[in-house]
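Asker: Several structures are given next for inspection.
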Structure P
Amino acid sequence: MIRPVHTLLLVEDGLLDREQYRRYLMSDSSCTYRLLEAESAATGLALCATQTIDAILLNYSLPDRDGLAFLEALHTQNRGSHLPVVMVSSEGDERIAVRAMKLGAEDYLSKRHLTPELLQLTLESDREYA
């Protein structure tokens with residue numbers, strides 16, 4: 001059986017978090033991920049402009065701007081076209097989650113409660129509705 005390949009952009013400045021996401025995603029038996037990585041919002045936006053990306057896993061706290069500002073810039077850059085984004089945060093702030101969803105994020109996950117199964121299921125659901 002051939003597994004579909006999905007290009008996922010990880011916008012995360014923390015090396016340990018990126019490694020954890022990579023491990024979680026590589027254990028997904030339903031598909032194969034081609035991972036692109038960015039340590040800043042600016043680099044992530046540049047990759048979105050030059051690469052074909054199926055979804056984005058976005059950290060809320062980035063060194064050059066927060067995830068909400070990233071979502072606003074992505075919307076402007078893509079001229080309103082939709083790209084599935086899952087925001088992750090160590091803060092677990094309900095207000096941030098609501099704002100992220102209003103700005104186009106598909107989901108909001110807490111880093112403290114993240115498991116391989118939850119991340120895989122969330123990304124699978126976002127692919128189905130994108």
Structure Q
Amino acid sequence: MDARARADQLSKEIIGAAIEVHRALGPGLLESAYEACLGHELSLRGVAYARQVALPIVYKSVQLDCGYRLDLLVGNLVIVEIKAVEEIVPIHDAQLLTYLRLKGLWLGLLINFNVPVLKQGIKRLVNG
């Protein structure tokens with residue numbers, strides 16, 4: 001299975017896990033709570049992930065740690081950016097697309113847990 005097919009498969013597993021977390025907790029919590037719970041749910045499902053992964057910027061051949069962190073990096077293939085906001089706005093899309101470009105990855109999920117039905121809060125974004 002190539003990387004894109006694996007990333008696509010992982011995205012389905014991530015969405016299922018996120019729906020389970022939202023079903024259990026509902027809207028109204030902090031992003032950090034959803035991040036921790038989604039990580040735990042992925043672990044229960046046997047899905048490899050890392051939380052708060054450093055994302056350095058390479059500028060003019062120099063790697064700089066500017067404090068950027070990926071909420072979740074799943075299977076080293078899919079970036080998950082977690083939000084708990086009233087609505088997703090274009091800057092949120094731009095943030096995830098920039099993270100994908102900097103990390104050299106193809107697929108990202110923007111998940112806003114502050115919605116009545118999680119399906120309304122999930123966006124798939126691809127790099128390129």
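Coordinate-derived values only; no laboratory data. Keep in mind that what you see is a predicted model, and the values were worked out from it rather than measured. Cβ atoms are built from the backbone, for glycine too; each structure is taken alone.
Asker: Using the calculated result 1.8 for distance in nm of label points 7 Å out along Cα→Cβ at positions 59 and 83, pick out the matching structure from P, Q.
Answerer: Numbers: P: 1.8; Q: 2.5.
Going through each structure in turn, the value belongs to P.
Asker: Now, a different point. Any idea which of P, Q comes out highest on volume of the Cα convex hull per residue in Å³? The partial results should precede the final answer.
Answerer: Working: P: 97; Q: 108.
When volume of the Cα convex hull per residue in Å³ is calculated for P, Q, structure Q comes out on top.
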